[in-house]
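Have a look at these structures, which come just after this line.
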Structure I
Amino acid sequence: MCDLPRQAGDGLFSIMLRPCTAEVLRHLLDPEVPFAWVVGHYPHKYIEWWGCHLPLSKSSVASPLEVRGLHFDILLPTSEFLTRLSEFDGLFLHQMRRRVPNTLTIEGLDERNRTRILVQNGLAASFYLPHAMECASFRTVERAAIEKVLSNEVIRALAY
């Protein structure tokens, strides 16, 4: 494990994790970093019609609807996000030191400048897990942050 963490071309420090679930985030996220930004969350992992309660506009009341392909971003306090880990099958998450501006979207960022702009807006760490029990990646802005998670035996056992 002497080659961990790796520093990517964008300056972030990264590790890969053997198959895991979102529960691993209990050992990865810094509770002092206030925001968890889940990007492009799909509450239903299958492409099929399913029933839920949603408002049709910001000013309307949630009503029963059949939807398909629903996805959205979620911004939660890190502490609340950690209480809801079991609700996520897979996810793309940025842990942020500041509230995410209304106009900042991942889709709106040029790939070459994405990391720089996210760091300017408070990025502390990123996590990507396509689906539960697949390999995941974890990246941090600071070497000390990733070294801290690597000192945890659960993470050391999963890291490669």
Structure II
Amino acid sequence: MTDEVSVSSIRDVAALRYLDRIDTDAVVRWATEQLMGSSGSEGLLAIACESSPADSETVSRLLNELLVSMGEPSMDERRAGWIVARFLAKRIVDGSIEPSIGARKIWWDVANRIPDLEPRMRTFVALASEWEDDPVHRDEYERDIVEAARKLLAEPISAIS
């Protein structure tokens, strides 16, 4: 790990928290882990110092303030959805989540929740649905999901702004 926590890592956690896909105590544990062997920042330290059970609004506000202090835009639902979709796509591509599970999470956690992003996530919705309905061709759908994840990752974060 480098001396500084990566902006992308903070961005991922902030987006997951914004969409309530990670609980506040997990964010506090994450911040504490990031401070181990890292110079960290006041913002990260403030998050790590939250007591358990951590206050959801406080942790979310601190994460957003940390992002803004790093030159990132403030988190909103659309941006959070795009970042979470990319987070899941990375996990699909690197094999840390099964393609069908990742596609289903993109479907339910992003496309269903943020209608504005649904057209961009439609491929995952379709492939996850086909995977569920057509067991004979699941291997093909999984390959297609991985390819769709690669395509999503080829688009920059700024593509949604």
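Read-outs throughout are calculated quantities, based only on the coordinates presented, and are distinct from any laboratory measurement. All values derive from a computational prediction rather than experimental measurement. Cβ atoms are built from the backbone, for glycine too; each structure is taken alone.
Summary table
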quantity: Source structure (of I, II) for FRET efficiency 1/(1 + (r/R0)^6) of positions 72 and 152 (r between Cβ atoms, R0 = 25 Å, to 0.05), computed value 0.80; calculated: II
quantity: Ranking I, II by mean count of other Cβ atoms within 10 Å over residues 48-55, the structure that comes out highest; calculated: II
quantity: Which of I, II yields 21 [relative contact order in percent (Cα under 8 Å, 6 or more apart), calculated]; calculated: II
quantity: Origin of the value 1.4, where distance in nm of label points 7 Å out along Cα→Cβ at positions 88 and 120 was derived from one of I, II; calculated: II
quantity: Comparison of I, II - label where Kirkwood radius over Cα pairs in Å is highest; calculated: I
quantity: Entry that produces -20000 once helix-only ellipticity at 222 nm (-39500 (n - 2.57) for each DSSP H run of 4 or more, over all residues; to 500) is calculated, selected from I, II; calculated: II
